[in-house]
1. Identify which of structures P, Q gives the largest calculated value of relative contact order in percent (Cα under 8 Å, 6 or more apart).
2. If you work out FRET efficiency 1/(1 + (r/R0)^6) of positions 184 and 224 (r between Cβ atoms, R0 = 41 Å, to 0.05) for P, Q, which one comes out largest?
3. By the measure FRET efficiency 1/(1 + (r/R0)^6) of positions 80 and 344 (r between Cβ atoms, R0 = 30 Å, to 0.05), tell me the structure among P, Q with the highest figure.
4. Looking just at percent of Cα pairs over 29 Å apart, which of the labels P, Q belongs to the structure with the highest value?
5. If helix-only ellipticity at 222 nm (-39500 (n - 2.57) for each DSSP H run of 4 or more, over all residues; to 500) computes to -7500, which of P, Q did it come from?
6. Kindly point out which one of P, Q the value 0.05 was derived from, the read-out being FRET efficiency 1/(1 + (r/R0)^6) of positions 48 and 168 (r between Cβ atoms, R0 = 25 Å, to 0.05).
7. Can you tell which of P, Q yields -0.25, -0.74, -0.98 when log10 I(q)/I(0) by the Debye sum over Cα atoms at q = 0.07, 0.12, 0.14 Å⁻¹, for residues 24-247 alone is derived from it?
8. If you work out FRET efficiency 1/(1 + (r/R0)^6) of positions 96 and 288 (r between Cβ atoms, R0 = 25 Å, to 0.05) for P, Q, which one comes out largest?
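We did not get these values from a lab; they are worked out from the coordinates using the rules stated. Remember, it's a predicted structure, so these values are computed and weren't measured experimentally. Cβ atoms are built from the backbone, for glycine too; each structure is taken alone.
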Structure P
């Protein structure tokens, strides 16, 4: 085995605003210089698609940081976000039975109804926020139907989640820990209040099943609460950014909007390509429980290994013209890591993909064109991206 090649320069300036806005030139340079790179902050960074596909899903690649140091994200220590099998498998089953293809068809009708009600309320020429109003609200409504919970403070929950996720930045700055803890506390307080109300007004959703399992002693209160928070907070943010990028694409490329309207058979590949280019969570992080070797580089057990999704999704060895939108890609070039891979792939992937398609289809069928009505504003870290605002006019 060899060690990672010595590179004296900083290939991944994680906190640099220019890097965060467009990391792809850095990824491409790192791929040429050191495709498996031991970075200054003590993590191995792997930039290749084939390597991510092969190694990120190995059974030895744990999601659990072996350091055991207290972390704000311990708030989700009893969920699929923080567990390896077999506990991960047990907790994942709780959601899987509610996310079958048959049930998803019903949930997407909620998304469609919600969006059409929003669009029906728009005056001609009125500016609408493509992220919040078209992306977040209709998809969050579907998750509330699954859980059988009220909508709650949708905007507050979204930005509390953003604040909480800041702690996952490679090098969180001053005050980030406190900001993340405040975001987590807000999400948990909001959701626990809804669960307590549900005890007095039971229904027939996933939240009711979690409460029943708790009352039977089959789940702890923390397991029920943390799982509900995880689902309640993630219903909107996961698909919303991709939806926003799709709406921007419609505005920039009216021909693609026409294709989406007139060629329903291409929509699945269109959405796959949209997700390839626009991941929301930007890095898969794993901790091998045994020594491994990637491209001749020895990685000791317990190391932190980062697979930047944007690097893998734009690897020119797999994707011709990787930075261009091309929904005709086939084979491996149609696969991507946006929803992660292996045991820890996103449980809501199928729902998110169908929701993205449903929302883009409604926009393409109801309107002739999309106009960007002001500068879209994104917020980015090395780990996460979201819109702050996406002002649009639908004609």
Structure Q
């Protein structure tokens, strides 16, 4: 029998049963955490690190969390907002003058943070290896013309979100995004989370187990923003297990952590800025997240998304199994989820290695999160 480890407060015991049921099916290895106003009411991990089910998922197992990485990159920007160093309503060019090129002089910081900047990838020719040189790739993005009218709609910044936010961090602090997250977020909050992967940690990484059928962007209309984004550059899920990907500073997609570390990073947002040992963000800074920037079909993902500043906002058209209210969230390709529910001062994080086929969320994520909300007396959101 696949073992599930950890602790669960009594009322959350039904959630454990749901997880155990999925470990007998599609789930291979996972971690799941619920932080309720500083009380870790559920902290589970178990299953296997490998498809052959020979290497147990341990307490300190970490894996590539894909776009949950963006939640940490957004938090880096919010810390600079909190310090008065970054104004989300200012033009990007105030901090990064070169970005004004080719008609982008009116693109604001909030447009980067809400995926509405018009720059959701690299112009052709584009190779994945080109993104590994983050300064050079950011310079190319600064020189491009936008692919749609900035601010008019969202177009998910799949792989370049960290380049854009990271360049602002670098211009303001002299630190790379990876260094800033380590020094000012993961370190102070005691979180085992890193953008990229240190060599010393390779041995405890669970490989990403990729879907049977990978996404093929060639089927898209070549005139669309979606095609330009998914081929600017093209990539496949298997790349997450390569040394070059793991070592890079990709603030959009190569964060490594587990549910506990993701919850530790994001719980201050759920608590309106409060951390376990003092205030991490001012409440007014957290409120900026809920300034809606766009609300409609995303030009890249095709999903209906409400974007706030740095995070998506709850909307049943996006994820019908999330309740309404003051909820900010995002997920990682294949199913991992990070949810900040400010109405309940609750953080939910789910990280796994066996990717599902959906763009955002998965049947497993939905089952766990529904079970969590049922414990709290919130009915089934389906």
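1. Going through P, Q one by one, relative contact order in percent (Cα under 8 Å, 6 or more apart) peaks for structure P.
2. P
3. Going through P, Q one by one, FRET efficiency 1/(1 + (r/R0)^6) of positions 80 and 344 (r between Cβ atoms, R0 = 30 Å, to 0.05) is largest in P.
4. Largest one: structure P.
5. Answer for the origin of the read-out: Q.
6. The read-out was computed on structure Q.
7. Among P, Q, the structure yielding -0.25, -0.74, -0.98 for log10 I(q)/I(0) by the Debye sum over Cα atoms at q = 0.07, 0.12, 0.14 Å⁻¹, for residues 24-247 alone is Q.
8. Q
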